[in-house]
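**Q** These are the structures, in structure tokens.
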Structure P
Amino acid sequence: MGPHAQTYVNQCGFIVRDRIPVSAREWKQKISAPNVSFVSDRDKNLAWRDITQHFTLQADDALKELVRDWTMKKMATLFQSWKKTLYKKFILKNATPNFNAKAFVKLESHWDAFVEYKTSQDSEERVMRNRQNARQKQYHHRMGSGGYRSAIPKWQNLEAEITAKGIIPETIEKNWPQRAKNWFYAHGGSLDPDTGKLIFGQKIERATQRLARAREEADSGVFKPNREKDELTYALENPEHGGRTRGYGAVPWLHAFPADKDTYRSRQRKKDEEAERIRALEQFVDESRQALLESREREKSLEARMQEEIKRQVQLAMSQMQSQSTPGVTISPVGQMKSSCASTELPVIQDDAGLRFPVDDITEPLTTCELHIPDGNNASIMVAVGVVSPIDRTKTPRIHGSVIQPGYASVSVDRVLKGYSNVPLDIEGGDGEKTLGEAEKTFIQWRKRFIIIPGAPPLPLPHPRYE
């Protein structure tokens, strides 16, 4: 149609307003709603006859059929725009058009049905649904009413001017596909006239960065563009819809991707995609199997190391127990133990300085503990309850300014059990306390061997001997 294209479109709009009744709710019949009114085939054929009476198409039958299909799609868009204009101009303002005017003379017989539907609940729900869908649109073009047809020559001139300066625009240097360049320019992107580098705003920053990354991966062979599943689709992160092509407008895929024309009938493209999915699935299964085997090998190695460590710890414990055992040990009654009141001499029991006890492994401050003494039956009895805190091994342990004796720990005596207040202390308290009762609510030194942490495994008690 060439220079008469806009006149052709204007004539389509006139025919739609003149011939198609506004009471028709849809341009095509909806299978899901067979009772909804739609534009009949008769009206569409009459509209096509009218347009061909005003324009002569010098083309064969195949091309004429393509033009007819395009014309019907354009008329469908113009029909929806016409009804939208009437809705905003009259129904929203609770007004009625002047049916005597030439532009509205044919509306009168269909106006009541049109108003009834536009004010119905179904129509309101459809409006709300369309608004919600419109809000989901992330990118908005800035081409104006001329669309791609009028904007593409401007973008081509921009690249030509930069190239004339001896500068290669980044879109050309990186070998961007034409539709990717069109989309970039249409949504506010541009080129620096001095450097040829990309210029873009925050709204399309992510898409532009993904587009540049897709081009790099396509050049390296990592990403393989496949018709509509190309760099732009990857950048926008949603699939291409049929009937239009982003970067070209209302252009079908057949014309937007001419290099892939042969793939539409051969179905080879679909077979290749299926083969690629199977290959990716097989690779994933192989990688998962390999990861599982490696995990099992690590578990076996860890289990073997744990068994070796357990054996070593058992052998170490047995060696320590054998070195600590003293045959023929007897226990003197508690009442006959030498009191620290009479002497500062420490009882000769057993060298606990190099041994480790449960109290050495606590990590929580103010851990509850039991204070025991030997009972003469290779066991012990609880005489008090207290608390103990973790031992700081980076410092010399002290209590009341004095160094804590080897094999002892600092404990706070909270409560002495009934009948054990007179139990003598091995080491006097900070204020001269000599018995357990006198040391209640204070800190004292107590043998680690007889500081029992509830829940900790008990240690075998050798027979201590007091002198």
Structure Q
Amino acid sequence: MEKELSRDATRAADIEPTVARGGNVVAVMPPSAVYLKPALAALSHRAEGEGLQLLVLASDAMLPSVEHVLNGAWRDAGGTVLAARAAGRALNLLNQERVTALVCSPDTALALLARSSLPLDSAPTVLLAWPETWDDDSALIGLMQDLPAEAQRILYTAAPRQAERLAERYLRKALVLGAPPRGTSLPVVEQSITVVSVSGIDIGTAVRQALDLLQPTSGVVWTAVAETKSAVVDALAKSPNDVPVTCGEVAPAKLIVAADLPIPEDLRRLAAAADRLVVLTPPWGLPYLVGQASALATLQLPGAADEVDRTLAKQRSRIEGVLEAGGSDLDRAINALTPLFEHRDPALVAGALYRLWTTESLPEPKPMPGPPAPPAPRKGRPAGHGRSTKVFVTAGKKDGATPADFVAMLTRDLKVPPEHIGKIELRETFSLIELPADEAQAVADALTGRTIRRRKIIARLERQR
């Protein structure tokens, strides 16, 4: 029987006995729903209770992954799970069905409470799932003041310092697991980590696409839980990438792809063991990784636009092959079109033929050998794809600046997409930020005059130093 959690993820398993006894818990964990499993398993004995037994508050973005994990633990025990993305639908279902576990955003829960449709009198366990990923936590005030004092409270967070206020207000006498001692912090990973933002696809497909991009000669896929390992193994079964998949074990390798967000101890071990470490993360996990590593680079998986590029390039290649081959068939086709060329622009005629070919299921040109046409160039590629430039910023370690400061300012204030932010290098008195070359100057201009850690900064392209 394979272990459910990796050896150094035992903090998650340590939660189970305290939760089973009804105690309050603050668990410092990466923002990944897989780490909820021990707590939810410990609560499953309440699945068949009367009334609402469990209320999980999570961001809208995290709802699907939390719902998936909750279903696995709760429904097997006979409970009924409702994931509410809007108060209206939840209102109807709560009134019509026997719901023992509800997962929703704090705003949705508050809206239900305002309509007297959130039954808190049954003293449900309330689980706060990574409040730092919420838009804000103001809705908690109204929710928690109506919660009976004896109700159990559980807080999962990847930002213990930010969550201290919530813990002190709502989780008195809670067992705290995973937090560094007050006044200290965990050492950051010095090795550069490549981050892959995964959204809208399952983890197995994401791993397969990452390996297809990286084309490793050797490597390993690391997972924290057995369920992720099983999903990755299934996805790679028909893939040409013959890469072993492990659950928790860490061994030296040229490339390690982490399919689960590792806890800090695992992250340091993985970085030390790999020549290159690639970590797959949902978008809300990026701030966690920024706080754990001194340098991050990004890798973008193929998206819908990339698929369109590949399809168009393939079609151009097929046409190019027919043109290169020539022959009597092509001559007859040109002769048939000549009358159109006399009063129509040949480019428009070609466009009309292309539309007929691609929309009316006409026979495709027979593929012939020939040089494939390159895909059309794309603008706005992230750092790590195409030409990039480093921006020099006059704030560094001496000023207390961190990669998280720069990522927050770039994404929140300047609206730079996270995948466009490349490696961030912190030096003693300055920092270097890798950005797409066609965006770097505009970002440098926008950064100049802003303040990081009470220091007004100046930014410019590195080549101007």
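**Q** Work out mean count of other Cβ atoms within 10 Å over residues 16-23 for each of structures P, Q, then name the structure with the largest result.
**A** With respect to mean count of other Cβ atoms within 10 Å over residues 16-23, the highest-scoring structure among P, Q is P.
**Q** If you don't mind, there's one more thing I want to ask. Compare distance in nm of label points 7 Å out along Cα→Cβ at positions 216 and 416 across structures P, Q and report the one with the greatest value.
**A** P
**Q** Taking Rg and Dmax of the Cα atoms in Å from the coordinates of each of P, Q, which one would give 46.2, 133?
**A** P
**Q** Comparing P, Q, where is FRET efficiency 1/(1 + (r/R0)^6) of positions 104 and 208 (r between Cβ atoms, R0 = 30 Å, to 0.05) highest?
**A** Q
**Q** Suppose helix-only ellipticity at 222 nm (-39500 (n - 2.57) for each DSSP H run of 4 or more, over all residues; to 500) works out to -11500; of P, Q, which structure was it derived from?
**A** Q
**Q** Sticking with this structure for a sec: Can you spot which of P, Q the value 13 was calculated from, given it is relative contact order in percent (Cα under 8 Å, 6 or more apart)?
**A** The read-out comes from structure Q.
**Q** Okay, next question. Once FRET efficiency 1/(1 + (r/R0)^6) of positions 48 and 240 (r between Cβ atoms, R0 = 41 Å, to 0.05) is calculated for every structure in P, Q, which label goes with the largest value?
**A** Comparing P, Q, the top value of FRET efficiency 1/(1 + (r/R0)^6) of positions 48 and 240 (r between Cβ atoms, R0 = 41 Å, to 0.05) belongs to P.
**Q** Assign the value 12.0, calculated as distance in nm of label points 7 Å out along Cα→Cβ at positions 112 and 424, to the correct structure from P, Q.
**A** P
Any read-out appearing in this document is the output of simple, stated calculations on the displayed coordinates, not a laboratory observation. None of the values given here were measured: they were computed from a predicted structure. Cβ atoms are built from the backbone, for glycine too; each structure is taken alone.
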